[in-house]
Structure 1
């Protein structure tokens, strides 16, 4: 039987999250030597290498990636058992910033389930564009942020891959003889570059039909029939469709959304990060 010591698993999780032994040691209030020893003990116990080491720090191996969700669940269950047995509940308030396109879809289900299970944790949900969320997070005004990974230089706790599909009103007809009318994001949006790149990659002639700065504005422009907009699939409005795949049309636009947390976050925020991570299967892969 494999008896996984939560004390070792906490060291493993801290290093996996931060990427360095020194950073994990500071977070755990342990010495670097102690954390290094705990990692070696855990690797000896499971019989595989969990981290690959380089000048940049430590990153999870394939076996480490397999270990990660199990370690989180074991530590979580131990913490939860302690709280339930002692009669303690978490009372906290979390400032969660989410980019509008992501908040409108999958994340709602996870947050609803979290609130149902943790009614004493209040969540303030702040909806802003990607770069605005990054600025608020860097200024310490958000506990957690969900935004495009290109907007923050630190390592995210979790990353989701999304694809923006080219969306039009159901009766919209593409005129092959004219430039595609594109509903474009404003200049500061990080998704502008991959969108224009997808158009240029196939040498497609296009024009900016209008500029929309919010999801509501994009959806309205599509429904009016102004043009074609790149939208995450589950945000497409009623009465609209995705353009059929064709060599004459742009392909889906790949973007990555990251979940970021402050290094000194409170217990409630840490519990929400763990909860989202455990339920990541409810979100796009």
Structure 2
């Protein structure tokens, strides 16, 4: 595992060059790639040179965002699918190997079976294109009941369901984004993570939950920094991730607006220390 700076996950507005500089300065092991910044470099050769410079600073790539909305209207999805190979070529020129997205855990019109078929078909298409470019895709389930119960038909919102969806695609380059907040709000334990391997996990997010709310009262966008409250069993979660032999990025994703109001170096010193604890100890 390595600590990863994901500025967006922290609510920080940093351009790509600044994020790289800050990640290196604060001792992170990695930084998320930025597709638009790579496009601005002007071509595959320039992208490869940029990536080499990033690695020379001791940084690995974390996880990029999948530039496709899996639940988009059909015409929009087709357009995004047509544009995907160009984006993937750039990402591979940079040496990026991991992309990720989240699965919306409810729908107002599509029942579970209809939504399952939609995602199964689209994921199979996307996974095949990604495989042609040597890329893996992480899928994140969303655990809070306060979110998945807000529309008529709940959809995938647990580790078990996500693993079933991935398995049914038959794609070997699909895996999990494991988020301690969703793991906790889904009512899961370290035992639920037993048997996972490094090949099953694309990325890991850590955070804590509010101490003044019960599990089913927790809100998706109202979290706490890891180790702040102890509501989430981070040692158990990370111990299971470590037992899986996971070698990828670990980032903090708290959705705390107050972080953007503090000096950025102060924030990143704090975040780097929490990630160092997580990666080294759990």
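Any read-out appearing in this document is the output of simple, stated calculations on the displayed coordinates, not a laboratory observation. Because the structure is a prediction, the values reported are computed rather than measured. Cβ atoms are built from the backbone, for glycine too; each structure is taken alone.
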* To do: Out of 1, 2, choose the structure whose coordinates give mean projected area of the Cα convex hull in nm², for residues 39-166 alone equal to 9.1 when calculated.
  => 2
* To do: Assuming 3.7 is distance in nm of label points 7 Å out along Cα→Cβ at positions 23 and 231 as calculated from a single structure, say which of 1, 2 it is.
  => 1
* Structure fact -> From the coordinates of one of 1, 2, mean count of other Cβ atoms within 10 Å over residues 151-158 came out at 18.5; that one is structure 2
* Structure fact -> With FRET efficiency 1/(1 + (r/R0)^6) of positions 55 and 191 (r between Cβ atoms, R0 = 30 Å, to 0.05) computed for every candidate in 1, 2, 0.40 is reproduced by structure 1
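Taking 1, 6, 12, 16, 18, 18, 15, 10, 4, 1, 0 as the value of P(r) over Cα pairs in 5 Å bins from 0, in percent derived from one of the structures shown (1, 2), identify that structure.
It must be structure 2, since only it matches.
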* Structure fact -> Ranked by Rg/Rh (Cα atoms, Kirkwood Rh), for residues 103-206 alone, the structure on top of 1, 2 with the greatest value is 1
